[in-house]
1. If you rank structures 1, 2 by Kirkwood radius over Cα pairs in Å, for residues 20-75 alone, which sits at the top with the largest value?
2. Which structure, out of 1, 2, was Rg/Rh (Cα atoms, Kirkwood Rh) calculated from, if the result is 1.00?
3. Identify which of structures 1, 2 gives the largest calculated value of mean count of other Cβ atoms within 10 Å over residues 12-19.
4. Figure out for me which of the structures 1, 2 the number 1.00 belongs to, where FRET efficiency 1/(1 + (r/R0)^6) of positions 36 and 84 (r between Cβ atoms, R0 = 25 Å, to 0.05) was derived from the coordinates.
5. Assign the value -12000, calculated as helix-only ellipticity at 222 nm (-39500 (n - 2.57) for each DSSP H run of 4 or more, over all residues; to 500), to the correct structure from 1, 2.
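Since every read-out is calculated from the coordinates, none of them should be taken as a lab result. Note that the structure is predicted; figures quoted are calculated from it, not measured. Cβ atoms are built from the backbone, for glycine too; each structure is taken alone.
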Structure 1
Amino acid sequence: MADTYQIVVSKAAKKDINEILDYLLEKVSYQEAVDTRQAILSAINRLEKMPDARSPVKEANKPTTLRQVVAKKVYRIIYRIEEVKKSVLVVRVIHVKRGTGYVKKALD
């Protein structure tokens with residue numbers, strides 16, 4: 001049976017999520033914001049099981065240290081696995097259309 005990891009969401013990732021939801025509320029619709037929030041949180045919660053099965057983040061200085069999962073086909077949830085603590089730290093949540101430069105800067 002696979003280990004269960006504790007999920008920790010960084011302040012930066014929480015801010016990212018809030019900014020995404022604020023944008024959707026203002027520019028799209030309340031329902032889209034609700035659906036997106038649910039999709040992001042569900043994707044994060046699924047990281048409790050086998051977080052190492054996801055793809056590495058190519059923009060990271062050390063790609064093997066950061067992994068990612070995509071929610072709603074447009075939001076990259078970037079995280080670090082801390083094996084000793086059996087935890088997953090969600091570092092950032094970034095739209096897939098953000099360029100490599102933006103992602104690298106966000107991960108510094």
Structure 2
Amino acid sequence: MSHGNKQQWILAKRPEGMPDSSEVILQDAPIPDTGPGMLLVKNHYISLDPAIRGWMSDIPNYLPPIPIGDPVRATVVGEVLESGSDNIKAGDYVFGLGGWET
């Protein structure tokens with residue numbers, strides 16, 4: 001079943017010094033199908049934390065660097081639209097590490 005597209009802010013290159021708008025790009029991407037154990041979540045809140053700048057660097061941290069071409073990592077809070085889990089149902093709210101995605 002096709003869910004259409006989402007918008008993502010992608011890490012295009014590693015920042016040197018102060019970040020600027022050339023380091024992240026907005027692109028459309030298909031929304032993947034929900035498989036067993038997976039959730040389709042609509043993000044309602046996306047964090048903008050100082051730690052994100054560290055994750056954008058190529059220096060190992062408490063989390064690995066964000067790979068070039070991946071969505072910028074962030075803490076998100078969202079509503080479950082579809083669930084492939086027995087423990088979480090559609091309509092529940094969840095939080096965790098996600099991406100700058102709509």
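1. With respect to Kirkwood radius over Cα pairs in Å, for residues 20-75 alone, the highest-scoring structure among 1, 2 is 2.
2. 2
3. Values: 1: 16.0; 2: 10.6.
When mean count of other Cβ atoms within 10 Å over residues 12-19 is calculated for 1, 2, structure 1 comes out on top.
4. 2
5. Source structure for this number: 1.
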